1. Determine which structure produced the value 1.7 for distance in nm of label points 7 Å out along Cα→Cβ at positions 183 and 327, calculated from the coordinates; the candidates are 1, 2.
2. Using mean count of other Cβ atoms within 10 Å over residues 63-70, single out the structure from 1, 2 with the greatest value.
3. Given a computed value of 18.4 for mean count of other Cβ atoms within 10 Å over residues 87-94, which structure among 1, 2 does it belong to?
4. Determine which structure produced the value 245 for volume of the Cα convex hull per residue in Å³, calculated from the coordinates; the candidates are 1, 2.
5. Can you tell which of 1, 2 yields 47, 42, 29 when Cα extents along the principal axes in Å, for residues 135-286 alone is derived from it?
6. When helix-only ellipticity at 222 nm (-39500 (n - 2.57) for each DSSP H run of 4 or more, over all residues; to 500) is computed for each of 1, 2, which one produces -3500?
7. Hey, distance in nm of label points 7 Å out along Cα→Cβ at positions 159 and 279 derived from one of 1, 2 reads 3.1; which structure?
8. Have a look at 1, 2 and say which one yields 25 for relative contact order in percent (Cα under 8 Å, 6 or more apart), as calculated.
Structure 1
Amino acid sequence: MKSMNYILSTIISLCFVLTMKAQSPYSLPALPYSYSALEPNIDSTTMWIHHTKHHQAYINNLNQALQGTEAGNLSLNDLMSQISKHSVAIRNNGGGHYNHSLFWTVLTPNKNTKPGKDLMEAILAQYTSLDSLKSLINKAASTRFGSGWAWLSVSADGKLLVSSTANQDNPLMDVVTEKGIPILGIDVWEHAYYLKYQNKRGDYLNAIWNVVNWDEVTRRYHEVIPKKKGKFDEWPEIKTFHKSMSETFHPSEEGNLTPVRSRSNELLQNAIALSKSKIPTQFNNKGVQSAVKKLVDGSKALDKLVKNKASDKAITQSLSKLHDTFHLIVEECSH
């Protein structure tokens with residue numbers, strides 16, 4: 001009897017947990033760094049309160065507002081895109097959850113991240129410089145009356161878009177004027193900065209660029225705009241050889257021959273793999289075929305010099321010839 005009661009109790013508890021999960025579809029995402037990781041730009045106390053109190057409150061209120069509604073079956077993105085159909089509570093708290101979930105990922109303790117090549121090209125084409133873009137976003141954030149957000153988004157026509165929204169609205173929502181897919185969001189609610197910066201929102205905005213995660217912003221950009229193909233994306237073997245070539249030749253230009261002395265056989269093996277690979281149709285001509293063969297011969301000669309402990313001058317000359325041969329292939333592929 002005791003065993004049966006235990007089983008029934010376990011089943012009831014399990015059902016309760018599953019019911020609660022069904023009624024509470026959203027949970028607080030973990031930060032990808034510690035609360036103190038962004039100091040001195042954003043202090044640990046602010047990060048802890050912002051994450052565990054403010055963001056958690058939006059999630060709790062959203063889950064409560066969704067109970068008994070069909071909106072609980074929607075993804076967060078779909079919920080945002082048709083937010084006009086739902087209550088103010090779902091709009092405010094759903095926006096709060098979406099916005100903060102994005103915000104944590106576009107911050108990083110890693111120093112000097114930069115926009116990827118395609119994103120930077122788009123920034124330069126529209127805003128002339130990264131500093132100009134930052135200034136426009138700061139202006140959008142600093143002129144947002146009261147609480148809200150500043151955004152960098154990708155619009156429906158594939159262009160970058162700087163905008164701001166009030167409260168917890170965002171460019172995904174069908175109720176905002178300037179619509180797009182956000183790739184960077186900056187929180188300008190006072191709870192995001194007041195403990196450290198008090199009423200100096202401008203100081204907070206200047207500091208936050210020191211911790212913007214451009215790697216993540218670029219990743220989000222490429223979720224919307226597919227990455228442009230490089231010239232040699234369909235010929236991975238030449239990219240592999242180029243990597244070894246760069247990591248040995250460039251140090252040699254500064255008198256450091258340690259990389260080439262330790263990796264000459266790697267260059268040779270990569271050259272052999274290149275010669276055995278299928279040359280993409282657009283590059284397959286006699287000039288490329290001849291240059292690839294010459295590359296193998298040059299790699300063999302270099303490796304032999306290294307194994308025989310030849311002089312620095314002999315190795316430098318051999319490596320330089322190999323570098324020229326590689327660029328001969330690149331030049332032939334450009335014709």
Structure 2
Amino acid sequence: MRCTWAPGIFAAGSLLATLPGCNALLGIEDRYEERPAATDAGPAQELHHTPGVSKQSCSGGLACGAHDCCDGDRMPSGDFQMGCLVEGDGDYDEYPAHPVSVSAFRLDEFEVTVGRYRKFAEAFAQGWRPMDGAGAHPKIDGSGWRLAWESKLPVDGAGLSEVLKCIPFAHTWTDVEAANEAYPLNCVSWYEAFAFCIWDGGRLPTEAEWEYAARGGSEQRTWPWGEQVPDCSLVRMADCEEDPNVGPETTVFVPVGSREAGKARWGQYDLAGSLWEWTFDTYDDTWYGGNGKKCNDCANTAVGPRADRGGCFYESEPRSFRTSYRGKDFPENRNDWLGFRCARDDP
């Protein structure tokens with residue numbers, strides 16, 4: 001199932017209103033309208049459209065366990081088969097499996113944390129905004145930021161802090177530093193995720209790049225760590241005992257990289273479970289058999305819902321964590337099970 005919820009977390013009358021990302025799956029076609037992020041009227045803020053700086057979110061040192069939160073080795077270029085390789089094992093949008101070539105790139109080891117995003121929020125509050133065309137894949141036309149998307153961002157720092165608290169008691173963001181700086185940031189829209197990656201000297205990964213990293217390239221792994229069926233030692237998933245004093249629980253409040261055994265081939269943590277992760281691509285359930293059928297550094301740059309990958313902490317079915325499993329959400333959507341990590345083209 002695309003997403004499930006632990007009983008008792010949400011009031012029955014507000015469930016659909018507070019979880020817009022699942023509307024399409026529940027048969028609700030009305031598009032989610034994001035609540036206003038504006039603060040009290042005042043003088044217009046001076047905006048600065050300037051380039052980002054590589055890994056500035058970790059400047060001064062920001063640790064995720066024993067690692068720098070901005071770690072991420074350069075992955076070699078390579079070829080692999082994208083999509084479900086076994087007929088009947090996947091959903092309809094995972095077929096046909098098709099050849100993909102990916103140029104060398106970096107993918108962050110960790111999902112973006114609250115602590116990293118806090119530094120971006122400070123810059124955003126001071127007026128930083130992405131430049132037109134920034135964050136583009138170097139080989140994909142039309143993959144950069146569009147100035148028209150600036151209207152999709154909150155108007156100021158206070159507005160950003162407000163929307164990041166999208167679900168009471170289930171968001172990881174806090175207005176001031178707290179004990180959860182190493183937790184993955186949730187409640188972030190596609191636009192806010194893309195803007196962060198640009199500010200941090202990167203971009204959102206394409207859907208093909210994300211699956212290449214999760215599959216281990218030509219190793220064609222079923223799950224990021226290999227062929228062992230997912231369990232709580234490998235994946236941050238539903239009903240795992242994170243605290244022996246609490247017992248089995250379903251919560252996002254676990255630091256990134258908490259599953260050492262679940263690492264992918266090139267060192268990425270939490271490519272399965274933890275949070276669903278935004279990718280750059282527009283979601284199209286016919287993409288694999290259409291324009292994406294033969295993919296050499298390709299991405300779907302059309303307008304529409306965006307693809308997300310990896311499953312989340314609410315899920316427990318092994319199929320939800322497969323490397324070819326796909327999700328989708330409107331780019332304005334935000335939820336407690338939705339986060340991201342950045343790709344980079346540094347040498």
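1. On the way: 1: 3.2; 2: 1.7.
It was calculated from structure 2.
2. Details: 1: 14.5; 2: 17.6.
Comparing 1, 2, the top value of mean count of other Cβ atoms within 10 Å over residues 63-70 belongs to 2.
3. On the way: 1: 18.4; 2: 13.2.
Derived from 1, not from the others.
4. On the way: 1: 245; 2: 136.
Label of the originating structure: 1.
5. Details: 1: 65, 38, 19; 2: 47, 42, 29.
Among 1, 2, the structure yielding 47, 42, 29 for Cα extents along the principal axes in Å, for residues 135-286 alone is 2.
6. Details: 1: -18500; 2: -3500.
Matching structure: 2.
7. Label of the originating structure: 2.
8. Numbers: 1: 14; 2: 25.
Label of the originating structure: 2.
All of the numbers you see were taken from the coordinates with simple rules; none came from a lab. Just so it is clear, the structure is predicted and the values come from calculations on it, not from any experiment. Cβ atoms are built from the backbone, for glycine too; each structure is taken alone.
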